[in-house]
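K.L.:
Pasting the structures in now, so scroll down.
Here, each number is a calculation from the coordinates, and none is a lab measurement. Values in this document were obtained by computation on a predicted structure and should not be read as measured data. Cβ atoms are built from the backbone, for glycine too; each structure is taken alone.
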Structure I
């Protein structure tokens, strides 16, 4: 049923209002009741599907949040050259699975500082920048379907004299 159905039901209900002393048409009354129930059921189904999708995204986000510490450890091991052989294969598979699910890693040195997606841990001033800049990424940020699971933790460089 469409949203027009509820408007149609309301207009039909108004037209089926019975004056005192008149008999109501039972078919029209039952038809309007049925249309109202169908519209209510359609709205209920939409709400349940929407709630189910939100619950699913929330559950996946919670699991991915728990995996962030493991992903950080894998990144540190890779930066120090400690990933080799079977451990490298496991790390590659873990990264592949999380990105296939929808986990996105973000945060690069040199991008403009945005307090919505960055968490400033260090602060510095320099004449080399014109706007507040994330000069060093201390810990990358992660997001899942436009929802920030963890902000990127950065060192911020502000323009000198600002």
Structure II
């Protein structure tokens, strides 16, 4: 009889303990599932933001890229960017930057090709910086002409 009561109490204890573990694990699973859903939503929002930022980009503009189909270029964006960065190789300020460097020479740092005619470039001398709106033309002989359309120099807050 004592053995039966002991076995019954042990079975009740294991049943209650097991159901509590199941509830705990179920709560954890639900928590993880809701976190996963939030991460999926966040990831999807980030993807939409990336696509939105890439909207004005030569690489993602098939109509603009079609202007270069007749040229033997694997990556027109890289080619044009490299040609623009070659203007940094001259001693002194970059000739496309219409300002004189105050803390060194102004050089072009970043470039974003918007389409087959326009690009935006960032320039700096290490302390001061600005931006250029440049019109460019990639010719059939693979020469590139650059013309600064607009420019600005940010005022340092120091």
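K.L.:
Using the calculated result 17 for relative contact order in percent (Cα under 8 Å, 6 or more apart), pick out the matching structure from I, II.
P.N.:
Clearly, the read-out refers to I.
K.L.:
Given a value of -18500 for helix-only ellipticity at 222 nm (-39500 (n - 2.57) for each DSSP H run of 4 or more, over all residues; to 500), point me to the structure among I, II it was derived from.
P.N.:
Only structure I yields this read-out.
K.L.:
If we compute mean count of other Cβ atoms within 10 Å over residues 34-41 for structures I, II, which one ends up with the highest value?
P.N.:
I
K.L.:
Out of I, II, which one gives 1.05 for Rg/Rh (Cα atoms, Kirkwood Rh), for residues 42-137 alone as computed from the coordinates?
P.N.:
Numbers: I: 1.13; II: 1.05.
Structure II accounts for this read-out.
K.L.:
Determine which structure produced the value 61, 18, 11 for Cα extents along the principal axes in Å, for residues 26-73 alone, calculated from the coordinates; the candidates are I, II.
P.N.:
It traces back to II.
K.L.:
Shifting gears a bit: Which structure, out of I, II, was Cα Rg over 2.2 N^0.38 Å calculated from, if the result is 1.87?
P.N.:
That value comes from structure I.
K.L.:
Moving to a separate point now. Kindly point out which one of I, II the value 3.1 was derived from, the read-out being distance in nm of label points 7 Å out along Cα→Cβ at positions 90 and 122.
P.N.:
The value was obtained from structure I.
K.L.:
Work out the source of 0.8 here, i.e. which of I, II gives that when distance in nm of label points 7 Å out along Cα→Cβ at positions 98 and 130 is computed.
P.N.:
Values: I: 3.5; II: 0.8.
It traces back to II.
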